[in-house]
Structure 1
Amino acid sequence: MIHLSGIDASFLHFETPEMPMHVGSLQIADLPEGCAGNCYKDVKR
């Protein structure tokens, strides 16, 4: 089992219904020039 870091544990400890401490994000990326198919490995790298 991987334990939470101190910062991650703090976020959980201090979170309440009145003060949520979670964060979300969304990234939208264009395919690279010359990509002619599934470029997932290239984007991941």
Structure 2
Amino acid sequence: MNCPKYCSSKIKKNSHISNGKQNHKCNDCGRQFVEQSEQNLISDD
């Protein structure tokens, strides 16, 4: 797994987000991310 910002492989697990998915943190840049996040966009209707 790599950081989506800097492509670093120095990643550590960093708790879980509200829906239970594993959160990760890059040791190089400090960015937090979920490996396979889902964006559910709300339509204008």
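Since every read-out is calculated from the coordinates, none of them should be taken as a lab result. Quantities reported herein were computed from a predicted structural model and do not represent experimental measurements. Cβ atoms are built from the backbone, for glycine too; each structure is taken alone.
With Kirkwood radius over Cα pairs in Å derived from the coordinates and found to be 14.3, which of 1, 2 does the value describe? Among 1, 2, the structure yielding 14.3 for Kirkwood radius over Cα pairs in Å is 1. To which of 1, 2 does the computed value 1.00 (FRET efficiency 1/(1 + (r/R0)^6) of positions 3 and 35 (r between Cβ atoms, R0 = 30 Å, to 0.05)) belong? Going through each structure in turn, the value belongs to 2.
With helix-only ellipticity at 222 nm (-39500 (n - 2.57) for each DSSP H run of 4 or more, over all residues; to 500) derived from the coordinates and found to be 0, which of 1, 2 does the value describe? It traces back to 2.
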